Structure I
Amino acid sequence: MAEVDEEHRVCDTAVTLAFSVLGKRWNGMILSSLGSGPSTFAALRRAVGGISDTMLSDRLAELADAGLVARTVDAGPPVTVSYALTPSGDGLLPILDQLGRWASANLA
């Protein structure tokens, strides 16, 4: 039996960090939905489908803390809140697109 190189057993730190954000349920769908432009909370909830208000709020806060989503409050009246991708979040769109194409081709 061939000896396995120990270096290959340790997951890359950057990949681990990326999946700590992207690996959470809903985050990829939220980011993908925001790829078409800024959105309100209600529009995101409809676009993602099946996500609770609490979970959407939590995920948006996490994505904002990670620097991927920006939250903007318009004083109105009425007061409106919108969410948009930051430049870092926008940089993920080609990756999410590629991941979607891979899933279509390889997953049942």
Structure II
Amino acid sequence: MRADAVRGHLDGLLLAVLEPGPLHGYAIITAVQQRSGGVLDLRTGTIYPALNRLERIGLLSSSWDSVGERRRRCYELTDAGREGLAGERAAWREFTAAIGSVLNPAPVRPGTAT
């Protein structure tokens, strides 16, 4: 899939994979890849600026977690993030319905006006 196909939908993807609970960056990338059946392969250079932006606008919160000697930042949805995810889902349904109507129009029955 083309990388630009994700553009405009990245926020929704990130919010959706964080809905079940907190994850660190690499786990977020892995979750998107697994949920998409390997079709979507996000890069760290794409995901971390988006996570930081979503945190800055209040849709995510983060905290540091230690695993052995390694520290990693874990992200989770805020209440505003849950509302934002609901909005992203509604916008996605509207978008896919509109595109579907154009790409797969309903057949016109004989005798009906077009």
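Tell me which of I, II gives 36, 16, 11 when you compute semi-axes √(5λ) of the Cα gyration tensor in Å. All intermediate terms of the calculation are to be shown ahead of the outcome.
Values: I: 33, 16, 12; II: 36, 16, 11.
Derived from the structure labelled II.
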request  = For distance in nm of label points 7 Å out along Cα→Cβ at positions 63 and 87, find whichever of I, II sits highest and give me its label.
outcome  = II
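Quick note: the coordinates plus some simple rules give every number you see, no bench work behind them. The shown structure was predicted, so the numbers you read here are calculated from the model rather than taken from an experiment. Cβ atoms are built from the backbone, for glycine too; each structure is taken alone.
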